[in-house]
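Below you'll find a set of structures to go through.
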Structure P
Amino acid sequence: MSERTTTPEQSAFREHCRRWLAEHRPAAPSFRLPQSPIEVMTEEQRRYLCDWEKRCYEAGLIGCDYPKEYGGGGHRGFQSIATQEMGRAGVPYMINIIGLGMAAPTILNHGTEEQKRRYLPPLFAADEIWCQGFSEPNAGSDLASVQASAVRDGDNWIINGHKVWTSLAHFASWMIMLCRTSSAQKYEGLTYFIVPIAGAKGVTVRPLIKITGETGFNEVLFEDVVVPDRLRVDETGKGWTVAMTTLLYERGAAEGAGSGGGTSLDVRIEQLVA
């Protein structure tokens with residue numbers, strides 16, 4: 001958002017962001033931070049970044065455009081300003097990038113009232129980390145070919161399958177996950193779920209070691225994982241539609257994309273030119 005096109009309220013908020021970031025910049029850690037949140041590996045990195053994100057949220061710099069009843073700031077057009085100013089200030093990134101950039105807007109657009117009230121506030125505050133369960137070993141780049149299955153069992157679903165390249169799964173409380181609930185139609189046989197990860201029975205998270213020796217990516221295996229139907233997002237068989245919403249926000253193609261934490265496009269261009 002250009003500073004020349006902002007309202008007086010947005011201009012005042014920009015000044016608030018600049019002043020708060022200047023006054024509350026965190027001390028540099030004694031350990032190395034990776035270049036991006038998807039490469040965060042250690043518990044000390046996680047604690048440092050979660051603390052910083054929580055402080056930014058409490059200062060009103062995260063979830064700005066979301067309704068107040070879901071833990072947001074209740075404004076429109078404020079998040080892009082906060083994101084710009086965080087980028088310009090050169091402060092640490094937000095660790096919960098998948099939650100902020102993908103899970104939150106998807107839940108806002110497709111979730112139930114209960115899901116919005118339960119999951120969005122701790123997501124914004126980095127009290128709960130999120131990961132994404134789309135890619136699979138045998139699905140390649142064809143998202144509609146996922147084979148992780150969810151079978152209805154009364155008020156629950158039983159999930160089995162294998163997800164891969166799962167950033168932040170080693171710290172995640174929750175996964176946004178695409179599962180096959182019917183083999184009748186390739187696109188219409190998919191359903192979208194919120195799936196518990198940390199400490200969940202039947203869930204195994206294994207780190208994938210990169211050529212640098214670092215981790216960050218993971219593979220996640222599901223063996224008879226029980227997920228209540230209340231964690232289904234939107235209707236059964238509508239998973240492809242919900243997933244397209246997630247990808248629109250992941251790629252920055254949706255208006256007001258995300259809920260904070262990433263460096264905005266204009267700041268990245270400024271940095272590249274510099």
Structure Q
Amino acid sequence: MHEDIATALKLPPLEKGWVWLVGAGPGDPGLITALGLQALAQADFILYDALVDETLLTLSTAEKIYAGKRAGVRSCKQDEISDLLIKLAREGRRVLRLKGGDPFVFGRGGEEAQALARAGVPFRIVPGVTAGIGGLAYAGIPVTHRDTNHAVTFITGHGIDGKLTKMDWAAVSRGAPTLVLYMARKFAGEISAALIAAGRSADEPAAIVANAARADQQVIVTTLGGLGAAAENAPSLAIMVIGENVRLAEELNWLAKTKT
């Protein structure tokens with residue numbers, strides 16, 4: 001980061017023996033925060049996830065360690081990642097844990113922060129733009145709008161066991177007009193059926209935003225009833241949204257318009 005900007009913003013340094021848990025935002029590397037850039041400039045080690053744009057990694061001379069976790073893919077165990085963060089910090093290293101989206105939104109950042117706190121390792125949380133907000137914004141779908149909804153529910157599609165999240169789908173159906181689903185492509189059909197059984201209309205607008213905020217972003221507009229079939233042909237990296245806000249994409253999909 002330019003030193004004048006860091007000074008003007010009075011950004012704290014990433015000090016030796018500290019771990020910063022930083023959200024890189026979804027897709028577009030420009031969505032990282034100023035504090036995130038500060039960490040990139042000062043870190044000795046970066047442990048990064050699969051969803052982090054590689055452009056960000058080129059901005060740092062730190063040693064990079066891949067620590068990604070993807071459903072259905074053999075990857076680092078969470079305990080191993082946490083132990084490595086602790087080890088490097090205790091060696092006096094400046095450690096950046098770089099995670100796609102926001103580390104505290106379905107990103108295991110809370111678990112890593114707990115491990116650091118219990119080990120007595122100083123840390124800082126640097127929030128990021130979560131895909132359920134920023135990714136949808138890149139598709140022209142606002143998560144809230146005064147004409148359509150005053151509440152939104154964020155849901156993870158699978159639990160720690162990799163199976164469909166155990167939810168009171170009737171309560172979820174009634175709870176908010178807009179539902180945003182993370183990591184749910186595999187179970188889209190089951191979720192759709194559960195919500196329809198709970199009383200939501202099969203004709204309700206829905207969308208899948210694949211590779212959100214990236215150059216190859218794809219927006220698939222469908223209905224709640226058609227969500228399962230649409231998900232079968234969608235890329236694996238996808239966020240889903242259900243609700244009237246989806247209709248706004250036709251007018252507000254600014255990214256698609258910039259490509260024409």
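Where a number appears in this text, it was derived from the coordinates with a stated rule and is not lab data. It should be emphasised that the depicted structure is a prediction, and the values quoted were computed from it without experimental measurement. Cβ atoms are built from the backbone, for glycine too; each structure is taken alone.
Compute Rg/Rh (Cα atoms, Kirkwood Rh), for residues 88-191 alone for each of P, Q and report the one that scores greatest.
Between P, Q, the highest calculated value is found for Q.
If mean count of other Cβ atoms within 10 Å over residues 80-87 computes to 23.6, which of P, Q did it come from?
P
Tell me which of P, Q gives 4.6 when you compute distance in nm of label points 7 Å out along Cα→Cβ at positions 64 and 184.
It traces back to P.
Where does the value 0.70 come from, among P, Q, when FRET efficiency 1/(1 + (r/R0)^6) of positions 32 and 248 (r between Cβ atoms, R0 = 30 Å, to 0.05) is the thing being computed?
So the calculation was done on Q.
If distance in nm of label points 7 Å out along Cα→Cβ at positions 128 and 200 is computed to be 2.6, which of P, Q is the source?
Label of the originating structure: Q.
Using mean count of other Cβ atoms within 10 Å over residues 24-31 as the calculated read-out, with 22.4 as its value, let me know the right label among P, Q.
Q
Here helix-only ellipticity at 222 nm (-39500 (n - 2.57) for each DSSP H run of 4 or more, over all residues; to 500) has been calculated and equals -9500, so which of P, Q was it run on?
Clearly, the read-out refers to P.
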